[in-house]
Structure I
Amino acid sequence: MKKHPPPISIVRARDLRKNAAAAELRMQRLLKENFAEARFRFQVPLRHHIVDFASHRLRVVVEIDGGQHSPEVDAKRTASIES
């Protein structure tokens, strides 16, 4: 059964797209230019998380905000996304 993200995640993802950081916009352009066939989406709700970039076709997630994430704190989040 497909698990849909909660409605608040969808609203939050839209807000993040509207207020994107310069690094995210640059990465969005680079992914589109260099990996067009992968069809990366920007600020994607996955379950209860919002990831910076995701290609459902390739089953790849890209996170670029380094300072906000740490391996110890995000271990549960990472495991959820990887599953």
Structure II
Amino acid sequence: MISKDYIILSPDGIHARPATALLKLSRQFKSVVHVAKNQKTVRLNSMLNLLALSPKFGETITVSVDGEDEQEALEAIGFFFTENLKDI
């Protein structure tokens, strides 16, 4: 299992549109992806799970990936955060 912290840089945080895109991305991999914020962890297999964390601008979330393609999955998710959830 590997994990990495990300700071939400989008002024809108993670709302329905980016949550759907992140979910689609995570489904491309065999590994299991979890997202955590403030001691609460959810599996990234449902948009509602992610939205329940209510990630807002400036908050830190931790993405954990476990499985045979975990490195590739974490790199793709990291790219998603830096390119799609930045301040625009």
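Just so you know, all these numbers are worked out from the coordinates, no wet-lab data involved. All values reported here derive from a predicted model rather than from experimental measurement. Cβ atoms are built from the backbone, for glycine too; each structure is taken alone.
The table below gives the values:
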| item | result |
| --- | --- |
| Structures I, II, by mean count of other Cβ atoms within 10 Å over residues 3-10: label with the highest value | II |
| Structure from which 3.1 was derived, distance in nm of label points 7 Å out along Cα→Cβ at positions 11 and 35, options I, II | I |
| If relative contact order in percent (Cα under 8 Å, 6 or more apart) is computed and equals 45, the structure in I, II | II |
| For Rg and Dmax of the Cα atoms in Å computed as 11.6, 34, the structure of I, II it came from | II |
| Given 0.9 for distance in nm of label points 7 Å out along Cα→Cβ at positions 19 and 43, calculated: source structure among I, II | I |
